[in-house]
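Listed below are the structures to be examined.
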Structure I
Amino acid sequence: MKAFGWAVFLIFALVVIDQTVKIWVEAYMEYHQEIELLPVFSLFRTHNTGVAFSMLSDVGPGLLTLLSLAISAFVLWLLWKTPRDHRVARLGYMLIIAGALGNLIDRVTLGYVVDYFLFHTESWSFAVFNLADAFITVGAMLAVLQEILIWRASPRKPS
């Protein structure tokens with residue numbers, strides 16, 4: 001039960017942080033306004049009606065909401081079923097759930113997801129994304145890392 005309480009707390013805290021930043025961006029930045037923070041990193045307010053890289057923008061928020069709920073439920077099930085000693089994967093699943101919920105809140109309340117991070121150079125720019133997207137990406141990387149750690153720790157058969 002202690003691990004469950006910690007998971008709920010972490011997920012809730014990450015969603016609050018994500019939503020707080022998105023509320024600030026929506027309140028204090030104009031649409032498509034850029035605020036350069038570093039020569040290669042800016043805040044850039046935009047809206048995404050799809051998923052990663054604006055894919056599925058034309059399917060509408062209803063189907064994307066259902067898809068987000070289904071994925072969140074699956075990752076929650078993975079979190080529930082993953083052994084407690086697989087801490088890296090469990091942390092990854094918590095990050096994925098927090099990110100999915102943060103973007104789901106946007107999609108349900110606004111009809112789009114608020115994006116605001118932009119890595120760029122003079123001749124190139126990466127897709128604009130948000131903190132929830134970063135949680136999902138890092139979470140997925142942690143889940144894969146856990147699998148690599150398990151594989152590396154498993155006994156090897158001699159060749």
Structure II
Amino acid sequence: MAAEDTTYVPPTEVDILQIKRIIPHRYPFLLIDRVRDIVPMETAVGLKNVTVNEPHFEGHFPQEPVMPGVLIIEAMAQTAAVLVGVTMNLADKGMGTYFMSIDKCRFRSKVVPGDVLELHVKTMRGGGKVWKFACEAKVGDRVAAEAEVMAMLTQGQAE
């Protein structure tokens with residue numbers, strides 16, 4: 001009887017159920033809905049459907065809802081963590097990715113309910129415990145924010 005081939009083949013897209021197997025975030029802090037165009041070790045695009053029902057819009061701002069910039073950066077970091085998880089086959093393995101730094105952060109335009117936020121991440125350094133990414137958040141062709149983020153891979157769920 002032939003042995004079963006258990007070679008890991010990284011997916012090029014993950015849905016919300018797979019995301020939840022890779023990162024520990026849950027409502028109201030899970031800020032990505034899907035990750036597509038995954039090229040392991042290199043790039044990925046996270047998708048966030050921005051809706052008025054999200055709790056931060058109640059106070060930011062009641063008369064003109066705008067997604068807080070810090071949450072856009074967090075969504076970038078979550079997309080990067082999924083890229084690491086897919087690259088290293090970490091689903092259900094209890095690994096965490098701890099946010100270490102944010103550099104060169106710029107906010108360019110507002111993100112509002114009804115927008116589909118695309119979170120483009122590109123690995124600058126990775127493969128070991130410390131990873132660094134160039135990130136860009138876009139709505140259509142419009143850049144909403146950009147930053148470089150760094151994270152450390154550890155045993156135990158974090159982000």
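Read-outs: derived from the displayed coordinates by stated rules, not from any lab. Owing to the predicted nature of the structure, the values given are computational and were not obtained by experimental measurement. Cβ atoms are built from the backbone, for glycine too; each structure is taken alone.
The table below lists the values:
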read-out: Ranking I, II by percent of Cα pairs over 13 Å apart, for residues 41-80 alone, the structure that comes out highest; value: I
read-out: Among I, II, structure where log10 I(q)/I(0) by the Debye sum over Cα atoms at q = 0.09 Å⁻¹ as derived comes to -0.35; value: I
read-out: Comparison of I, II - label where distance in nm of label points 7 Å out along Cα→Cβ at positions 25 and 97 is highest; value: I
read-out: Among I, II, which structure scores highest (criterion: distance in nm of label points 7 Å out along Cα→Cβ at positions 33 and 113); value: I
read-out: Kirkwood radius over Cα pairs in Å, for residues 17-88 alone from the coordinates reads 13.0; which among I, II; value: II
read-out: Top of I, II by distance in nm of label points 7 Å out along Cα→Cβ at positions 9 and 105, largest first; value: II
read-out: helix-only ellipticity at 222 nm (-39500 (n - 2.57) for each DSSP H run of 4 or more, over all residues; to 500) derived as -21000 - corresponding label from I, II; value: I
read-out: Structure responsible for 18.0, with mean count of other Cβ atoms within 10 Å over residues 65-72 calculated and labels I, II on offer; value: II
